[in-house]
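Once you scroll down, you'll see the structures, which are given as C-alpha cells.
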Structure 1
Amino acid sequence: MTERVEHGSPIDKTIDQNTDLADVFNLAQQLRVDAIRCSTAAGSGHPTSGMSAADVMAVLMARHLTYDWDLPDNPGNDHLIFSKGHASPLLYAMYAAAGAISEDVLVTTYRRAGSALEGHPTPQLPWVDAATGSLGQGIGIGVGVALAARMREAEHTPYRVWVLCGDSEMAEGSVWEALDAARRHELANYTVIVDVNRLGQRGPTELEWDLDAYARRVEAFGAQAIPIDGHDLAQIDAALHSSATTTRPTVILAKTRKGRGFSEIENSPDWHGKPLPAEMAERAIAELGGVRRLRVVGPLPDSEKGKPISHQGADVTLPSFEEGGEVAPRKAFGATLAALADRPDLVVLDAEVGNSTYTNEFAKVCPDRFFESYIAEQQMIATAVGLSAVGYKPIAATFAAFLTRAHDFIRMGAISRTNLAVAGTHCGVEIGEDGPSQMALEDLAMMRSVHGSTVLYPADATAAAALTATVADLPGISYLRLTRGAYPVLYPHGEEFPVGGSKVLRHSEEDDVTVFAAGVTVHEALKAQEELQGLGVRARVVDLYSVKPLDHQTVAQAARTKAVVIVEDHHPEGGLGEAVMATLADHRNQAPLVHLAVRHMPDSRSAAEQLDAAGISARHIVRAAQRLLSDLRPADAQA
C-alpha cells in the first residue's frame, strides 16, 4: 500500500495494536497536521473540531477499531460513525493514515468539485455508513447498526459500533432517544465518544466541561458513563477497553481542548469552522512536529466469521380481497407485511401504533425482526437508516402526521443512499373526529421533496398490498400513504401497479371532463362520475396512485378533455395537484382546471363530513365539473 502515499514517499513507520503510546501520540499529531493541511488547501473546513478529538481517534484506530481497510464490506468490520460530521478533516486524515486514501487525494481534493471527500462525510466513500452533519443523528444511526449485529449473533457476525459525537449536539433530544434505545436493546457493542471540547459554533456549550452533569444524564438513561481526560492516551486506552467489556452501552466523556496542539488557537472560541491561513498553518504544523507519514495497521476482523445478509425469501403470495368488499388499505398493508416475513432482510419498525398501522401482523409472525420504537419517531428512522447501512431493508410505519418530526432524518437518509420504505397511515381529513392535530395534510409535499423519493398512495386494499410488496424491493426512500377507513375494493387480485403508473377507472372516447384523484378521493371521484353521468356529463376518472414519479403520459393524454378537476385530501401546496399541474404546464395543456384540496383548518367531525367540509367530496367534484363546463358553453355557442 506504500504506492498510495503522495509521490511515492516512504512510510515513516507502521503503527499496530502493540505499538507503544509514544508512537500513538505521534499518530495523533499526524492527524492534526493533516486536518490542517487539507482544510487550509481547500480554504474551508473545521480543523479545530477534529484537533480536539485526534488523541481519542488515534488510540481507537491503532488499538481498538477492528477493520480491514481493503475490504470495507467485510461483515466482521467494526463501524465508525462521525456524528459530528463537520470534523471530516480528522476522519479523512484517519483514512489516509490507514492507507485507504492517498495523502495527495486528501490534501488536493478535500471539499473540491467532484471529490468524494465532501465537507461532511457521505457514503460516496465505502468506509462511511451514513451521511452526517445534521447534528444529533449519527448517534441514533449507530443504534441501528449495533442492533443489526445483535440480530446476527447466531451467525457469528460480531462487530462493535463506535460513534464520535460533539458536545454541542448533546442538546438535541434525538441523542437521548438514541441512548434510551441503546439501553432498551442492551447494546453492549455500542460505544459513544463525546468530544467535550467546551466550545460550539458561537461560544461555550450549555454544560461546557461539566463532565459530572453529562455523566448523570448518561447514567439516567441506562448507559455506562466514563469521564476521562481526552488528551491522556493511557486513560483513553483504558476507557476504550472498558467499553468493550461491559454489558451496557457506553458513553466515554472525553474532556478535550478545541484546536489542541497549536497554542495560538487552542481553546479559542473564534476558530470554529475556519481553516488556518497558509502562514498560520505553517506555524501550527511546525509546533505539532511537522508532517509525518505513519501508517496504521490496526486489529483485523476474523475472516472466517460473518457473511452478507441474504435477500432471498420464499415465494410470496399476496393477500387477496373480494372486489366490492370494504377493506382499509392500512389493514392490507399489515397483511402483506406478514406475507413478506420469510424475507430474511426485511425488518419492520413502528412508533407505538402497530395496532393501528397493522404492523403488529408482522410482529406476530416475525417478532425477531420487528422493532417497537415507542413514541420516538426520530429514533425509529435513525434505527432504520442504520439497519439499511448494513444490508437490511427496513419498513418504518407510524401515523403520517408524526413523520414530520422525523423529516430531517428522512432527508439525510436520502443523502445516505438509504434503502428505506416509510408508511404513513391516518392521513388527511378523512381520519374524521380526531381533528387537525392528527391529520397529515403536508406529507405528500414533504415526501415528494426528498431527493430521489418514490411516493405512492393506493386507493384500495388490492393496490395497498401490491404497493407494499413493491416498496419492499425499491431502492432509495419510498413513501406509502395509507388511508385509515375501509373502502370498496376496486381492483382484482393480481392487478399490477407499476411505479410511475396510473389506472383509468372510467373513460369513453368523448369524455367532457377528467378527474384526477388518489387514495380516498378516488372513491369520491367515482361517486361524482356516476352523478355526472346522470346529468349528461361524461367524466373520466384517473387513479394517480403513483404520485412520484407521476404517469406523465397518461396525465397529458387524459387531460385533453374539455376540463380538468384535481381532487386530493391534502393541502394545496406540494401535493398531487401541483404534480399534475407541473405535467400539464410542460405539455402546454390549455384545458381549464380546478384544484380541490384542503384549504381551511379542519375541526372534529365524521370522515364523510370532513371530506365535504373540506370541499373534496363527490358533491364538490360534480359542482366543479359543472362550473368549468358551463364557463365553456358561451365560447362553444359562438363557434
Structure 2
Amino acid sequence: MCGIVGAIAERNVVNILLEGLKRLEYRGYDSAGMALLDKEQQLTRVRRTGKVQELADAIEANPVKAHLGIAHTRWATHGGVTESNAHPHFSSERVAVVHNGIIENYRSLREQLSEQGYRFDSDTDTETIAHQIDAELQHTNDLLQAVQKAVNKFSGAYGTVVMDQHHPDQMVVARSGSPLVIGLGIDENFIASDQLALLPVTRRFIFLEEGDVARITRTSVEVFNQNGQAVERPVHDSDIEHDAGDKGGYRHYMLKEIHEQPIVVRNTLQQRLTEEGVDANVFGANAEELLSQVRHVQIVACGTSYHSGLTAKYWLEEYANVSCGVEIASEFRYRKSYVHPNSLLVTISQSGETADTLAALRLAKDSGYTASLTICNVPGSSLVRESDLAFMTRAGAEIGVASTKAFTTQLTGLMMLTLAIGQYHGLSSEQRQRLIAGLQSLPAKLEETLALSQGIEDLAEEFADKEHSLFLGRGDQYPIAMEGALKLKEISYIHAEAYASGELKHGPLALIDESMPVIVVAPNNELLEKLKSNVEEVRARGGIMYVFADKNAQFESDETMRVINLPHVDPVIAPIVYTLPLQLLSYYVAIIKGTDVDQPRNLAKSVTVE
C-alpha cells in the first residue's frame, strides 16, 4: 500500500516528487503530502486529504523550491483520513518521515515517548517512527546511526524514508517487509516504493534487501545490512519498454489494460512456447531438474491471484497428473500444514511484494518444499529475488486497482507451467498438442472477444438499479465466476457472490427473484448440459439471467435471459477467454454507477501490509 518518493539533487525536486506520486497513486489515494528542504535549510511541509492533485494545486498556489524532499500518497491503516494523519510526519520540527507498512508495537513505543515529553499530533503508527528517531538523535549527531538504533525497536513492517533539517545533504532509508528501490542519477539520487515512480528520471536501480538501511546523498549510496555491515547491492538496468504513465487515449487505465490483454498474452508466450511445448528453463536455472521431481503443487496467493491459482488446480491435476492445493496466503501462513513429498510451492502476485504471500514463501523455506516458484509481473521484486524459480508474466505496469491483464497473463503462465510439469508425468502427445494449440490461438481469441464490447456495454444498462448479483460457473469456470464477482464488487460496489452452479440448489436459490441478476459463464464443454439444468432452476424461480455462452452452446435470448455469444474456443483456454466479458461488464456497470473505476474506495494496489 501507499506510495513513497524521495529525491536529493542540485535541481529543484518538487516536480519530480509530484510526478512520482501521481505514478504511485494507485497504491493509495486517501491523502498526500511532502516535506521539502531548501538550500537555506528551511523545512516546509505540505499535506492535503484526497488525491495527489489536491497536493499539486496547493503547491502551485504557493510554489516551493527544494533540493531535498520526501513525499507520500496514503492508504489509511491507523487513523482516519485527515490532514493531521497524512504523511510526512514531523518530530521537533526537524525530523520528517514517510512510511509504508505497520509498526505493530507502536502503542507501547508511543507511551514511552509520551513519558519522554513527545507530543503526538496524529493517530498514526508512523508518527512514532519520527519521534523515536528524534529521541535517538539526542545521543548522536549521525542520522544513519539514529535510524539504525530506532528500527531495532520496531516490530512489524516498514519501508521508511527519513530526512533531518540538521543533515541537509542526505536521506536515510530503511526496509523491513515493505519494498524500497533506490534510483541512481548523475549527481542526484532517488528513492521510491516502486521503480515506476522513477522511470522519468532514471533507469538504474538498487533494490534494497530485507533489513537494509541506506544513506543516500547526491553523489553516493551506502547500504548496510540488518547486522549493520556495509554491503554492496547489485545495480539493475531497467528494461521496461512500456511506460504506463498515461491512459493511451482510453477513458480509464482499467479499460486500457483490458484492451491490452491480447498483446500482453502474446508477449508472455513469445519465445517461450514452441511447437514442442515449453522449455522448463523459462522458469529459471535448474528448473528442469526441479520440475521433474514435482509430485504435488501447493499454490499460495491472495485476491485475484488466488483465483488464478484455483483455475490452475484443474489444469495441473488433469493434464500434469500431479495433485494441487490452493490456499489464501493469509490463512496459509498462520496454520500448520502438511507438506507432501516432492512439493513445489508456487506463489502468485502481480507486484511481487504482497505481504501475506511473501511471508508464506519465507515460512515455507524451512518446511520441506522441494523448491519455490513465483509467477509475477515485476522483475526484481521480493518474491522474484527470494524464490528458487520465477516466471515473469510480461503484463507491463498495471495501474488500475482492479487487476485485469495481470490475471490473464498469470493464467497463461500457469498453463505453461502445466505443460512444463506434465512432460515429466505422463502428459500425452495429444494433450500436449491441445494445450499448445490453445495457447497459440489465445491472443486472437481474446481480440475476437473484445470486439463484443458494445453488446456488453448495452447489457450493463440493466444493472443501473441493482444492489446484488450472483455469478455461476462449473468446473474451471467456477474460479472465473469468482473473479467476475470480485471485479463487480471492487469497482461498482454491487454486492456479488459466486457459486459453483451445482451448489445453487443447496441454498442460494432462496435469493433468486427478479431483482437479483444471475450471471452465467457457459463454454461448450462436457458440463454444458449440467449447466443448462442449473439455468432452468433459476428460470423456474423468476430469476433474470445474463449468459456468456459459446456461440455453439445453443442458448437463446428471451424475456428472462440475455445471451452474449462468445467465439467458439477449445474448453482448455475458455477460462482465460471468458474472463474478458466479465471484466467489461464490471467496467461498464461502474461507469453507469458513476464510481471511480481506477481508484475504487477503500482499496489500493500492491497490498504490502497484513
Structure 3
Amino acid sequence: MTTTPVIRTLQDIRQIEQTPLAARGLPASTYELIKRTAAAHPQAPALSFILQGTADEPAYRLNYMELLGKITQTANAFHRLGLRPGKAVSFLLPNLPQTHFTIWGGEAAGIVNAINPLLDAEHIAELISASDSELLVTLAPFPGTDLWDKVAALRGHLPQLKAVLCVDMANFLPEPQRSVLKAQRGALPEGVLDFDEVIAACPADHLESGRVIQADEIASYFHTGGTTGTPKLAPHSHGNEVAMAYCMNLVTGFAPGDVTLCGLPLFHVNGVIVTGLTAFIGAAEVLLATPQGYRNGNLISNFWKIIERHRVSFFSGVPTIYAGLLQVPSEGHDLSSLKYALCGAAPMPVELIRQFEAKTGLTLIEGYGLTEGTCGSCANPPAGERRPGSIGLPMPYCEVSIKVLDEQGNYLRDAAVNEIGTLCIRGATVFKGYLQGSKNAGIWVDGGWFNTGDLGRVDGDGYIWLTGRSKDLIIRGGHNIDPQMIEEALHKHPAVALAAAVGKPDLKVGELPVVYVQLKPGQQASEDELLAHAAAHIHERAAVPKDAWIIEAIPLTAVGKTFKPALRFDAIARVYREQLADLPAVQQVEVRSDERCGQLAYIRLAAADAALEQLIGERLAGFAVGYRLEYAH
C-alpha cells in the first residue's frame, strides 16, 4: 500500500482518493486481513484481556500469530459443526478473547450474528431465528451473570440450532478459585459444548473448509434500530468491513506498538471495527478492558491507572463515558502514551469536550457513523483543525452528502453550503440493504445514497454539522431506543388515546426517554400509573420512560401524523426550565427551530445581568442543545 498524506483538510482526503480504493490492494476478507498482519508482524502483541479492571492484574495476551491460530481453530470448529457460507453463528457474549475468536472465525466459516446480551430472552430468540443461525456461542454459568439462564429459557424454541457452545469465564480465574468455582458449579449443562475444548481439537494452521472468501460475501449481521416487531438486521460484506478498517485507519493511524482500549461492547460496530479490525489492519494491540467494558465500575475508577500501566494510546467512547471519567482524578498518572480518543454515537456537548481536554490534556476527536455504514463515515482530522460540535470531514472513500428531500422523502436537490438537509452516505463501506426486504422501503435516495435519517449541514470548508434527526430514535448513552416500543406499550393502557415518545436532554446519558400522553375523553390516569404500566410492558429497561406527561392534545401534522419536533422542543424547554427554576429573573424558556443549529433554546431575562448569565452558562454547559439569551428590557 502506498504512503498516504496526513489528513489535515478536505483537500488531503481528496488527494488520497485520487488512487481508487480498488487499487489499494486490500485483502478480500477479514480473515485474509488478519492473516496478512500476522505474516508481517507475527510476534507483535495483538489481543490482551483483563478480567477485573484493576491496575495491577496480569493480562492474558496473544501475539498476532497466536491470534490467527485461535481464529483459524474457531473457524474449523464451526465448520466441523456444520456451519457453511451463507449460514450464521450467533454470539451472546461479553467482551472476551473468545468473542474475537468467534467474530473473525465465524466470518471465515460463515456469517456472524452479533446479539446484545442485555435484551430479554424473547428478543434474543427473534434475532437468532431472523438470522437463520445454526450455532450459538454464549457464556457458561458464572456468578453474577444471567446469560446462561436466558439461553436455557429459549433453547426449546430454537430447533434449528445444531449446537450450543459455552465460553467458561472460570478459565480466566487464578487457582485455586478456578477449581473451586468449577467444582461448585459442576459439569456444563447437558448437550452443551465447551468452546475452548472444541477449538483446541482443531488445526490452527489452515482452514479445513478450503474456503476462498470473496469480498462481496456476507461476513456479519448487526442488529439496529430498536427492538420492536421484526428485528432489523444490517448485513456487512467482507469488503464493507475491510474497507472500513482501511479507511478508519487512514484517520486513526494505528501502527505496531499502539494499544487501543476496548470498553464498548463487541455486539456493536464501534467495539468490533474501531477498537478491533482497524487496530488489526495497523498491527496495533487491542486491550479488552473487562467483560463488561465501561459498565464495570472498577474499570472507570482505575481508568487512568490502566492507561498508564498498559501504555494505552487510544480509546473510543460515548459522551456519558467522558462525563464519568471527568469525575476520576487523572493527576499524577503518566498519560503520555495517549494520542487521542474518539467520541461518537451521540452529540457531545462542546463544554464537555473543553473540560475533558483541559483536565487530561488529551485530544478528543468527534466522529459520526452508523451500523448501515459499517461503522464510521466522518471524523474531525486529528492532525488538522477540530471544530467542536462538528462531526468533522468525511473519511477517505466515505461519500457524504446533504440532500434536500420532500415530505415523502423523495430527492429534490443537493443542499447549498450551510443549508440544512438530510445526511446521506454511499461508498465501499455502506451496506446493500437490510436482511429483510420489507425494511428497505425508502432507504435509498438520488440513485443509491443511503438516507441516514439525520439532519445536517456542510460548511464552506467541508465540515459537517448535525442539526437534528428526522428519524425518531432516542439515543441514551449511545444506545438506540425505538420510540415505537414505548408508544405501543402505552397504547395498551385503556385510558390512553395517543402516546408519543421522544428524548429529553440529560447531563449523564445525553437523552432519556419520555412519553407524552393524550387521554381518551372522559378517562383518567395519573402519570405514576402510566409509568408503572410502561415499566410492566416494556422489555428493555433502558427504554422505560422517565416521565409521562399528560397533555390536552398530541400535536399532529397536516396529514394527521404525530409532529415529533414540537414535542422534542417542549421536552428540552421543560428540562432547561427545571435547571433554572430557582432563578426568578428567568421569565421564559422556549425552544425554536434554528437554520444553522436545527434547534435553540431562547431564554428571556428581565434584564442584562453578567453574574446571572454566567450561572446560566454553567448550568446548561453539559447539554448538547445550545441557547440564546433575550431580554425583556
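Since every read-out is calculated from the coordinates, none of them should be taken as a lab result. On a predicted model such as this, the values are computed, not experimentally measured, just so you know. Cβ atoms are built from the backbone, for glycine too; each structure is taken alone.
Quick rundown of the values:
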read-out: Among 1, 2, 3, structure where FRET efficiency 1/(1 + (r/R0)^6) of positions 297 and 361 (r between Cβ atoms, R0 = 30 Å, to 0.05) as derived comes to 0.05; value: 1
read-out: Among 1, 2, 3, structure where mean count of other Cβ atoms within 10 Å over residues 329-336 as derived comes to 26.0; value: 1
read-out: Structure responsible for 20.1, with Kirkwood radius over Cα pairs in Å, for residues 209-472 alone calculated and labels 1, 2, 3 on offer; value: 2
